[in-house]
Structure formats: structure tokens, C-alpha cells
Structure P
Amino acid sequence: MMDRLKKWARALKRDVHAVYLASLDPRVPWYAKALAVAVAGYALSPIDLIPDFIPVLGYLDDIIIVPLGIVLVLKLIPGEIMDEHRSAAALALDRPVSRAAAYAIVGIWVGSVMLAGWFAYRHFAA
């Protein structure tokens, strides 16, 4: 059971990197590139939308959102192009990190806190 889980996790990491590489390929349609950038950016971001310290929900995004995003991207990118990028990703020694996605996630968190504060102010000030 653990071996299957480890293989799945390795394949997922490889596919995230392959999706990132495919987003840079001129043969990939623009709509697939846009989704690939979003999925790879989120998966490669050092910050999660739902932090891992939140019980159950923290790992839910890693277990559900990322794999579903990758499956959707894989359906939009031609198989031979994806196979090419999977091979390149398997040989890569270092994985990219998306700082832009991290900043976007921090922005979402800050905006959410500001919105919650505004709603609380309106509710309690009235």
C-alpha cells in the first residue's frame, strides 16, 4: 500500500513539472497553457491556499485539487507532447518554485481577512 502511494506521489510531482514545461511549449493551445500555468503555479507554490495545519482541509487541496487540475490539463494537451515533457521532467534534477503563485495566494489571504474584517465591522457597528 505504501509503495503504491509513494509511486503515485512521485508520478504526481513529475506530472506537475511536466505540466509546467508544457505550459512553455508553443505547440500547446493557449487555453491549455492558461490552465497549465494555474495548476503548476498552485502546485509549485511554497504556500497553500488552505494551510496544511488546518485539520483535514489542509491536505484536501493537495490530495484533490492538484490531481484534478492535472487530469484536466492532461486532457487538453496532446499525448505525444505530454510524453515528451514527462520524459524531460523525469530527468530534471531540480523542480521550479512559483513565487508568483505564492504572492497571489498571500494576496487572496490578505483580501479574505480584510473582507471578513469589513463584514464584522458592518455587522457589529450597526
Structure Q
Amino acid sequence: MADIPKQKAKNVFGDPLMTCCLDPITGFYRNGQCLTGTEDYGTHIVCALLTDEFLEYSKLKGNDLITPMPQFNFPGLKAGDMWCLCIARWIEAQRDGVAPPIRLESTHIKALDYMTIEVLELYSIAKSN
């Protein structure tokens, strides 16, 4: 496994990146955070609250996040789980109207290279509470 980036990661607000989820344990580095590095070709930086609609959408797009794959230490996901998603898939889902809500405090600052803070804030979990 690659070395976890040593820098102090920031979230989209410029604050320290918060943990996304430890049960199931998420992140490219499986440390609970949406960290990214040179090995992370998918750029798993969006901390999302998964929905049935998004999980079915992702499966139709060829990325089955529902079925467990123990050989890859992947438990299979369900609606209500928090998970670090690839930014490209989240943007695709957003454009298709099925993007899951996100926890901005746990979404990596690199997401701002792909999407404006204004759009990300529209999907904030905090906004729906």
C-alpha cells in the first residue's frame, strides 16, 4: 500500500480535514479520511452520504458499490453509509440529478479544483438538517 500523504490535509473551507467514516472504513487509504495522493487515480475526495438512488446509478455506470468484495476488503455499501467518492463520479451524478449529499468538513480541498464551493454547499448535509 502506498504511503499516506504526510501533509496536513485541508477541507473545502481550508480547515483540517475531518474524518468521513470509520464504519465502514472509507478513503483511498482506508483510514477514514478522503485523502488523495499520486496513487489515487480516482481522486476519492468527496465525503458523501450514500442514497439508494446514487448507489443504483453508480452500479448502472459500472461501479457496483453495493456488492461486498471481501477479497478487496470491501464490505458493500448501503444507503446511509458515508463514503469517499471519486470527484468525477460525484460531478457526473450531480449533472444527472442524483448526487448524494456531502459532508463539507470531510471533503478534501482539492474538490475546489473541480467544482465551486457554491455548488458544493448546495449539497451540504448540514444544509438539510
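P, Q: which one has distance in nm of label points 7 Å out along Cα→Cβ at positions 19 and 59, as calculated, at 2.0?
The correct label is P.
Work out the source of 43 here, i.e. which of P, Q gives that when percent of Cα pairs over 19 Å apart is computed.
Matching structure: Q.
Out of P, Q, which has the highest value for volume of the Cα convex hull per residue in Å³, for residues 43-106 alone?
Once volume of the Cα convex hull per residue in Å³, for residues 43-106 alone is tallied for P, Q, the winner is P.
Once mean count of other Cβ atoms within 10 Å over residues 11-18 is calculated for every structure in P, Q, which label goes with the largest value?
The structure with the largest value is P.
Where does the value -24000 come from, among P, Q, when helix-only ellipticity at 222 nm (-39500 (n - 2.57) for each DSSP H run of 4 or more, over all residues; to 500) is the thing being computed?
P
If you rank structures P, Q by relative contact order in percent (Cα under 8 Å, 6 or more apart), which sits at the top with the largest value?
The structure with the largest value is P.
No lab work stands behind these numbers, since they all come straight from the coordinates. Being a predicted model, the structure only gives us computed values, none of them experimental. Cβ atoms are built from the backbone, for glycine too; each structure is taken alone.
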